[in-house]
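All of the numbers you see were taken from the coordinates with simple rules; none came from a lab. Keep in mind the model is a prediction, meaning the values are calculated, not measured. Cβ atoms are built from the backbone, for glycine too; each structure is taken alone.
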Structure P
């Protein structure tokens, strides 16, 4: 059945339609905002996936280049592996949807969002989330929606819902927020050092802003939505729960009193094995069910420890930060390096300074873009004591790297002040608690160690939430166990003055503004403590860039002079590079970057470029070379590629009958610029610079 709902949504037309495309999918909608169009489909298998105790959800966001009227680059001329943007958007949609499926639903489910048209002003990521929720609403898949996504920006102090892409770069807040009627579900974004209260205002503006879209989804589901499939809920076996509790409860509490991660994990595993052994005969063939009940008891025990005793598994109080140690300059040949350790999480972070030629070219739907700052995050298996094949970065690595990159981007100097390309690599050496926030802290130290003049140090902290009835506990600097078993994962990065990056995933409903406000301010206190510890290692950027980093000089020339620097077929710029050994990067706006580790070579290159791009000035005296002799005078090169006419009447102090009598091609003579006309023609004089008693012939 076909249904289309149209509405005005913050200054642009928004439509949601179903029943026209992809009718064999479990649910399919086409969402159009402006002229950006996204088709979203959902399909779920009819039977639960065997042998899994988790929800097997896959979300794929894909951008088709035809959407922007482009043909893919490369040899194959078709879309290949997902881009970083596609991976990040897939993660965002996944994180927003996943908590809204009912427990016990184990049917394999796939959400595919395909960008079919893009107008370069309305971002497709928020539209994809709206489409995913709407497609689930009209399908037979059980889903506790609807939800919707909006982007919040702030232009000149005014919060804006769904700013145009051309406005996003000028915004000092950029948040992607997914929300339902009563709660925020997911947040991804940041700001340019934004105070906590102002960030809170942006978050709750988003929750209010999505309501018209939620109404539209409810209406389309009411008209054409399928009957939701029945979810078979197996009633809990209270006898089994009691037996597991009798065997394991006290021993689990003892295990959770062990502070060290691996020792605690081994103790919990030993209790689990004891339960399986004790109940093996009584519950033969129900081993999986026994394991599930044990895991539920494990979760209850940890949460009870926090709620009832205000104590955590490693013995800390709710707001305590684990011990921190920071080292800088740990690697002798790198430009900047830091080793940041917080509890059982450790990141080795290295900063490398490059030139303009090291920029990353990004071929996006909205056109080619260039990145001068990159942060890459690696999570090897040994960091958690596991054996696993080493592969390329997965979605998690890309997502964590993007979060840390956003956190540090806000404090980097402008290109005119610091023309380097910067790459940070974070190698996670140990992990138990937020390694992405450790990357932010180590990244700050590595930048300062490399001599990058950042505006202020940045630190990051991961917060958690446990809510039992009316009892609420907010945890600072959470462990891996607390992240897994808690109700909220809330990462905040920023300076002492405000927030630069924010990421939040909420697994429950009922997180109020007051709770989020408390979490933000508690995160601020933790962040200030971490910044204080970092300052003991390095409080400010080093006064100069690392000794083995390239030195860069920036020159500004008229854009018309660029072709003279490059020369025919690149001949001129190649000759400068071969002669001096420097690197030269030339921008279309007339900016020239000269980089080298050898100061003398750089000076030679700069001198040559200055001579090539220099322009004649009226009244100035130049040493010129006679390039051509004619009857009425001579053409003299006063600057590389710049000739002027020395008329016969301006040669020598006396009268000259024949130019050839006093000047020959190749002669060096001193001349003065008398005039430059509107066409750029230069008139020269030798007489104006003649010294008393000196003749033109004497200069041959």
Structure Q
């Protein structure tokens, strides 16, 4: 079947080659078990700094020196770690299990307990030099990497990310210090991370409160560091700054310091903030200043939360989160402080020389920080993070490269944003056009971490790279088009409450919109569409990264005329119980004016596409036009199709495309479609 699309086959293949490592990021937005294959040569072309998660070699030396010389408060922090029951050489594991899970609980408590012990004994080994501690930690890591096969339950993301984060930090320390851990055993642990843990957190948790998202984020970053996987690391950085869910920095911490969970309760708020702090600390150990993003927004969230829980008043605005499920009209009651403040205080005050008065007061009140609750977060921050005033960026400087490059078309230009190096530097920005593999420099000595490229033309695909001046290490590429490909149009049907936009990066169409759902059979949607020849097939795959739980999305056929009236829609939507709704695919037919619709047929979606009321995997949608009959179908794998139904379409000029409404009046949501194609029958 000849293709009818914007790129010739030769040009499209050239484009894929030009995208390089960046190409892996769009297909990575898939479902469980469907992460993209990345060649080892691409993935491990440049090693990370190791150990490079929460603790570097310099951190370990600082702790050892503090304990040796009885420096306070490091010493009192160490005593808190040493006295803890899970830091003992006599620790006895309850055994590893093939399955762990949360909601329902399946050995998750044993997993978390072992994870805490593995991490704490790894720290004890690194600080004291006693190999017996390493033996305890390594024994736990080996037992679980040999045994674990399944992470289950509706809270599987938290099960994988909380205890899992403790374990991978222990593994990083044992692998990159003189612990005696065998290479084959360390590699087996890495396979467990990639094959068992990563699929669970691969799509983050945009359906939940933000602490879920941020837990998945830090777990993904840790796996990427352990495995020297730059595309995966970049993907986590992208989501931290631009993701669709509540775990995105601006979605979790608002401009006044209020947090997404501030109206829920203060314990979960502190937990979400702590996860974000861990993300920033890991990035710092790779030479990147994620802490500074959005003008130190993370510090603002900590200051607001510390101030409130220390008894002071703070401003509060009623809010609705990105899912639409969690709405808070009043601030939640004050609660106890979690041991999460030393890390943030020491970074902003001692590394960066910035004031953090309320975070400092919280840290001082808790000092020494002890263990956190369960495996929720690391605790022991007084030992782990107390430092003198020093930037300490030299360790990772040799491997640091600008990361997380993001490109977005905006008002006829393309805006670039990346995570800058922790050390002060300037950047060179290069660009290629329409699949050309040759990059030309468009900016020298740019200050960063943002840059606007105004010298762009509509419907052309641009690819960008960034490197620090004087360095030959280049960021992964980012692709973006100004406007949409030729022949594509944007259109709004009905009344939407916010601005709608669409963009294309060579692989993925991103629709962003705020709007109400169809009400009283009236259609409300933001669409992008193109001509649909007679006897043709249009397919598009929905990427399962969906935040709004009230949205409607799908594909549509329109008449090709002055008004482009909607003729039919293949609609994905949910209804029922808020936390576990039922999802369906419905074929809708509209009246002659295209203003209202009726349902031709509805088909309920089930596992594995829908699990626990969530779109868990990619779902392909298809319209096949045969003379005057339109066939609607869905597929979980893009090859085996299930027909939803058929409807008659008048024999006239038509258009076909993608549509979205967020289902929320004031919240803009984003939905991505990839594998979009139009072929002749």
Among P, Q, considering only distance in nm of label points 7 Å out along Cα→Cβ at positions 98 and 178, which has the greatest calculated value? Q
Test item: distance in nm of label points 7 Å out along Cα→Cβ at positions 330 and 442 calculated as 0.6, pick one of P, Q: P
If you rank structures P, Q by relative contact order in percent (Cα under 8 Å, 6 or more apart), which sits at the top with the largest value? Q
With percent of Cα pairs over 36 Å apart, for residues 50-409 alone derived from the coordinates and found to be 14, which of P, Q does the value describe? Q
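Please state which of the structures P, Q yields 23.1 when mean count of other Cβ atoms within 10 Å over residues 490-497 is computed from it.
It must be structure P, since only it matches.
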Distance in nm of label points 7 Å out along Cα→Cβ at positions 106 and 434 from the coordinates reads 3.3; which among P, Q: P
Here P(r) over Cα pairs in 10 Å bins from 0, in percent was calculated and came to 3, 12, 18, 20, 16, 11, 7, 5, 4, 2, 1, 0, 0; which of the structures P, Q was it taken from? P
So if we calculate FRET efficiency 1/(1 + (r/R0)^6) of positions 474 and 634 (r between Cβ atoms, R0 = 35 Å, to 0.05) for every structure here (P, Q), which label has the highest result? Q
Distance in nm of label points 7 Å out along Cα→Cβ at positions 82 and 114 derived as 2.9 - corresponding label from P, Q: Q
